[in-house]
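See the structures that follow.
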Structure 1
């Protein structure tokens, strides 16, 4: 028994040793596979950086320009600027008080620090209000100017004195099992947080031991890791985007110290680093056309996004072979791939007209209390975009301001009325007017043990202000569509300007009753009267005369239902259902712009076709692109088709002149000049039901002049004006304010006496 037991024990021991050996081998193989295959690229790159002196060479982003077409002068609206980043190496600063004093005296900006302190006051008051600590709430005060200066100095002094880093990111891509194993060791000053490994040098008492424990996991030599865990702070950012004048003053102080005290190292630890930034010299001008460049250098919205690839150019690379202690090996291979700068783009936008369009639009949106508005101005002969204005807009130099929020003080009943968005417990809609679907977003901030705080976007819209709504937002155009349907019927020979029909009241089509918007019915009327009075009943007659098939065909010839091809990403095509699916009621309502959707650009381009003797052109906003070599490629106008005959276009132009002179759009009249135009008021809907009353309509006016040889075509659009629901009282007067400027700018003589 004893002998048999010994043999069994030996067998079991050998078996265990074999199993352990196999497991160890498997673990080693897996680890080697991870390091040599999965992480090969990472360590190869790391080696290249360490031993080859790898450096990226930045490319200069191309500029975006617009013109003043009267003078021919070009203006840069998107450029690049170089601003200094000031940083410190605290290890090299012996007289920290002197350095902090110099830096704070030069870099201190009262306006900036006051804005920061105002934010502090708002935040602290909000926190004390949450907790119900009203005594502390009342004690929150703004700092005086002297206190702000003292606080700024103390902040600088702290930075230049911080010789040890508070936190070091050791790794952010280790496998979860390794991170879990490290966390289980309980090493002081080492923390696993969010899938990353951090070290806190001030908390690590035995750095040699800690380095030894982590060396294998991090694949860093223990001696090197021990040095890293000391946490020497050799790079402390003092200020970014330093004003050039302040940067110059600081450089002069440093140079003066060096000149007056040869060998002085008072400012040895202060360094400057040039950083490139996208800069928009004209601020908000044409911001929705331009878009912006984000912090990662990627174009967002507008031209910056659409042409990001050609604007940004290509980064260059410099690699110099280095020896083991970091010296360049002069006989080693060096690789230089020079940076390729981006191309520059010149837009068709006329700076002077754009400025005026934006001014008039902003005033109009505010006067009529609309949610938003847009103005488009085209050259009707080419459909090039002369101006494209939005309000509200944004400053691309400070695009993040669109996300700024402000507190909202709600009553208990208002809180109860908040409607969750997508069943969220913190994101709501607040309705100022339920019947008009007038709402804005609310964000609820919740912290345990504190009262909830409700906030809204300061601008009410958030990132919506970035959008180019002339191409990326669709709407039912309403009566502004009537002239396009009328010219189609005239072109087909179905009616003439003098064709007569009779209207004696509403007309029933399918189960619907079609009415005039004013509910006035005028008996015997001509087609010219239809456009003058914007008669829905008259358009019922026209729609029945032209019929589904040809009606749809003409809409397609005018470019509706498909993208225009203008140089913007995210352009929408609008929607028109195929004519075989139209009910009788849809046939007639489409004739006055209901049941179809268009973009503002499609709408104004259709008017441009009428103004251009019936020829539809493809709209464009890029005049030219100049590549880094200086080669310039120009955009040539493109005719899409002859939408209607010149004779048909001329007849409708005369009818539109009469609509302005004698019809409901008479507030679009301009002293001394005839204009051709038409107003349109479109309903909006909520839960599929049409809304009525103030703040529920989308109004637009389209017009062009001079009528014998049009030089400009304009669309003015307002979203949900609250002072008046009709276009004739809102968008038409805005056109009348803008048009005299255009007549003067183009030096167009009067044609009405």
Structure 2
């Protein structure tokens, strides 16, 4: 991450600057991405700014949740570098309206569609494929041709039909008898004490709401452990007196302490998870507070009252009378679902409360009635995205930021002890609602598709600012081919869903393959994507990719087992070798903190008939994310690996000078990043070293010998990492002290 946080300042529109489609005709020989001076450090700086607000800076790829959102800045630079000859000034071309006509790029792991979108913006043609139906569905919606007027009219029609019905379940009665909108309801999980059967609230602290920047805005909200009154307290206060019952209490003390809880009735301490597992049902919840939007526009935290309880009961009664209101689909065991199964969640719908299910069912039923298939798909996509913020696994981030922390903030299905229930339809001051997501996701994506922009960093009055540069790219929105034959006849985009080790593409039909394959890890996208998939099937017809109740597939590359990951990735790269032109490049981004992850990549690349010709560090996708904040040595970099067919390259041999070849390149890359004051963790240095090592080993004649040398190089690897990181770390701290 750069040492400064740029300010947005103005827009720059290049308008009708001359197209450069004739400047980069098809060529043979090395590409710009294989040059040692590829400007990875400058691109990383721009990408770092994009990563802070990806949903604003590249909204097209954020109309729906996906777990590996690539940075558009990085992939624009990769596409440019892959399709332009060695010696091209990629950074200069980045800010020119380049149009790479008739070049074809294929992404076999298209995910959220970044490669496809950036390819189309540069005027080239794109083929995307993903094994997961949710990924395929969101990219089709993101990149299809959309009628803005029809979209706005459809939203207005949906709003007219169901908004007031849904909002009626998010009302509260004030003390003067007036009604007001509820922005958020606050709930707490309860577990039955195994000693006395009393219900125990799983509060870690009585403070349930605080500002995102609490030191600057210390006022927080605490619920009284006796009467439930909401009391304003400082975020770090240890003494408070309830305004409702005059009880003195410590706001920092709750009944849940790590993995254990203590009963307030009998003082018995017990393990939470084990106690839950001994029951047959998921934990119960208690409604205790709300954030109200007063008629004068002010917000106020309040304890729940009798009318709130009655309204929730009414929602439960109405839900019970509806038929086929929501999908009833069981959870299957898996690494990312076992945690919730242990909490007795057996079905996906159990992650919602009755009011959420009722309001979502009303909205889903209305979307199902949209007559135009393209519009129905788009609003189903929006609905599906809203599910992420409207469930009992979401939580409260507080004032000063987007209030709702979505359920996948930890990249897992984590039972939330103090869940937040947002207003499903929403108000102008809501976060995570269907209405606000339409404004923030769909409208913003339409604007970007019509007039895409890039970010440019400039110096102004001794500070760095960011400009939005328009006029560089073609608008987004294409008639998507249904098969490769239609693509060959002239359509610019072909998207499909299925196993990328088996495609209908012709031999040698693509100029470059650019992708970000799934990592060798435990976050299985399909196990998480089923949360959305079951609702998409509920609204749309069960055909094509929605035939199955799950998005899981035995052909998925993503796997925690090294051998399975290697085998499946190899099959995809074998197919990539077949469809790639002989002079084309395979480019993919990757990082891993363990050597076995790099061994798998080396094995897959060589087995498929490729060798690595260049490796560049680049900004990874997340600047701020919970898994990164919790990691001891977080990885902030990816590696761009550029590969060519081995048949076109000579084999390499070393006479004891392997590390003499590697270390100068690694040192130079670290220095280039250091000059930008980029903080590098030990694992960041590790991936730079590993990338250059497998770059050399992939050119060996025998796969077995390359893998053996990688394994026996572990002492040299660790020495190189320590020797590079220690002085770098000392210099970084000194420069920023």
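Of structures 1, 2, which gives 35.0, 132 when Rg and Dmax of the Cα atoms in Å is computed from the coordinates? Let's see the in-between values first.
Details: 1: 35.0, 132; 2: 27.2, 88.
Going through each structure in turn, the value belongs to 1.
Who wins on relative contact order in percent (Cα under 8 Å, 6 or more apart) among 1, 2, i.e. which is largest? Please report the intermediate quantities before stating the final value.
Numbers: 1: 13; 2: 16.
Between 1, 2, the highest calculated value is found for 2.
Given a value of 0.90 for FRET efficiency 1/(1 + (r/R0)^6) of positions 367 and 711 (r between Cβ atoms, R0 = 41 Å, to 0.05), point me to the structure among 1, 2 it was derived from. Source structure for this number: 1.
Read-outs: derived from the displayed coordinates by stated rules, not from any lab. Small disclaimer: the values here were computed from a predicted structure and weren't measured. Cβ atoms are built from the backbone, for glycine too; each structure is taken alone.
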